[in-house]
Structure 1
Amino acid sequence: MQVILGANGIIGEELAKELRANYTNEVKLVGRNPQKVNVDDILFKGDLLNIEDVIKALENAEIAYLTVGLPYKSDVWIRDWPIIMQNVIVGCKANNCKLVYFDNTYAYPQDSEIQNENTPLNSIGKKGNAKKIAAEILLNAIKEKDINAVICRAPEFYGPGKTKGITNTLIFEKLKAGKKPKVFLKDDVLRTLIYTPDASKAMALIGNTLETYGQTWHLPCDDNRLTYKGILDEISAQLGRIIKYDVLNAYLLKVGSLFNANIRETQELLPRYAIDNIFDSSKFKKRFPDFKVTSYQEGIRTIIEDYDIK
């Protein structure tokens with residue numbers, strides 16, 4: 001049996017589909033209010049902040065995937081991520097279960113250096129610090145051989161369905177609502193985005209490949225990176241009309257943060273939208289050369305169709 005801890009987000013949903021289709025007949029979904037993705041999924045209602053719930057959820061599990069998404073609030077992340085990681089490590093150890101941790105890049109420096117699996121975790125933001133603490137707890141447990149685990153790291157999401165992320169929110173959801181898209185800070189710097197179904201498929205592949213454990217892996221992205229101008233140009237080409245958009249400067253975002261909690265919580269991430277973001281996934285591509293990475297053009301086409309954007 002393979003268990004998804006925090007299964008209600010887009011990554012957990014896509015992961016459940018992939019695991020059931022290609023790796024196991026038993027998938028357990030764990031969350032505060034889990035919903036079936038496959039008709040025969042096993043549901044477990046529990047709280048990852050409760051150690052007893054975690055231990056019980058992982059009974060008879062071979063592999064656990066930690067894909068939980070916490071409310072987008074720095075104070076919650078600082079408070080809860082270390083507890084969740086400690087609980088999951090204890091739960092996996094108690095049940096002799098392997099762990100696949102789905103992580104993001106918040107703990108990386110906000111500069112234009114190429115990001116690879118050896119990039120140091122030294123973000124100065126609160127959310128970045130929370131993710132650094134969680135990752136270091138797991139890395140230490142791996143080093144001490146307390147647990148057999150692997151870290152899968154991904155940059156910003158884009159994709160269909162319930163995908164959340166700045167690109168989806170400010171571009172595709174705006175277009176779906178008939179509104180003008182927005183871009184943070186600059187439209188001429190390169191972005192590395194990961195297509196959410198690719199992220200889940202790659203994570204399932206890593207989790208079911210024994211020799212990947214004990215390492216960190218960057219999940220695969222299209223290396224033909226686009227700027228936000230390039231993304232909007234591609235959308236324009238696919239829709240057959242020119243899409244106009246606004247670039248929000250630092251002053252507007254600072255003022256907006258006074259009135260909008262989401263913008264306020266995003267402030268610490270803004271520096272990365274003023275520079276090229278080069279997330280390198282060559283390690284994965286070398287180990288799994290047959291994995292098909294979705295191009296940005298194909299990904300954009302799928303989102304346009306899924307969102308029914310005209």
Structure 2
Amino acid sequence: MKHNRSNQLKLSQLRILIAAAEYSSFSEAALQLGMSQSAVSNAIAVLEADLGVVLFSRGRYGAHLTPIGERVISHAQQMMQLQEEIFKDANLARSLQGGQVRISAFRTVSTHILPEVMAQFRQRFPDITLSIIERFDSPSVEEDLRKGRAEIGFADYSMSDEFETWELLRDECLVLFPPNFKLIGSELSWEQLCNYPLIMGPDGDSCDQQVYAHCAALGKSLQVAYQFKADSTIVSMVAQGLGATIIPRLAANPIPDNVQVYSLPVPFFRIIRVATLAGALLPPGVFAFLDLLRNTGKLTKI
């Protein structure tokens with residue numbers, strides 16, 4: 001058999017080859033492919049002529065791959081799989097040429113995390129619209145996801161199985177004292193902290209609830225003197241000497257130079273999680289944004 005190097009393999013030939021090998025029958029392959037048996041036989045014969053080898057041994061019990069046919073079929077299957085990947089990537093690229101990604105986040109995330117990620121995303125996918133709903137607490141973010149107002153949310157506590165979540169970063173809860181605070185000893189003690197008036201968030205604040213639980217588990221009780229909703233207001237009040245606060249580092253930034261900063265006697269970190277509604281049909285742009293989030297280098301303690 002003469003090897004004809006001038007001809008090139010056709011994907012249609014490989015598709016016929018794979019079908020014939022799968023059914024060990026040219027007639028059955030023809031039936032599955034919606035072709036005539038003669039067309040299948042001719043395609044295999046042309047392929048063998050082009051390659052210069054016999055791919056099938058024909059007989060009364062069907063067509064069976066020869067040793068070289070076994071090796072060729074393996075390559076053919078890989079080539080067909082690559083073709084599928086090409087079309088898949090092309091379809092994905094077309095789907096990323098428009099649409100929108102809606103995000104619901106509390107202020108810490110929208111201020112300190114999202115701007116960098118959004119800038120990178122805009123460079124890569126300029127045709128996809130990004131929008132942010134800024135919330136004061138994680139329950140509101142949950143509600144946005146549940147009501148379909150956002151595809152991606154950020155929460156600072158564990159969520160139910162209704163949501164799919166993964167950890168983005170750990171943000172240490174710091175103790176901020178006013179400029180006139182006098183530390184007794186070399187490290188902040190529970191006694192000093194528990195006897196000092198605190199400025200905290202409103203009742204029900206998810207991060208504060210975790211801080212209270214952390215302290216309670218250690219047998220410690222805090223004195224809350226004032227409650228304000230905005231983190232910036234709390235930090236300003238501390239700077240003016242009205243009390244101390246326990247607040248995540250990112251929420252406190254920028255911390256005034258005259259404010260004293262300490263770790264809790266037993267450190268505590270709030271975990272910021274990325275969330276999507278479990279089982280939701282998410283557009284490709286959302287997956288692209290989530291992939292970018294995972295690669296921002298922010299998956300460590302702050």
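Rule-based calculations on the coordinates, nothing more; no lab input. Note that this is a predicted model, so its numbers are computed, not measured. Cβ atoms are built from the backbone, for glycine too; each structure is taken alone.
Using the calculated result 8.5 for distance in nm of label points 7 Å out along Cα→Cβ at positions 65 and 241, pick out the matching structure from 1, 2.
This value belongs to structure 2.
Figure out for me which of the structures 1, 2 the number 55 belongs to, where percent of Cα pairs over 30 Å apart was derived from the coordinates. Before the final figure, lay out the partial values.
Values: 1: 32; 2: 55.
Attributed to the structure labelled 2.
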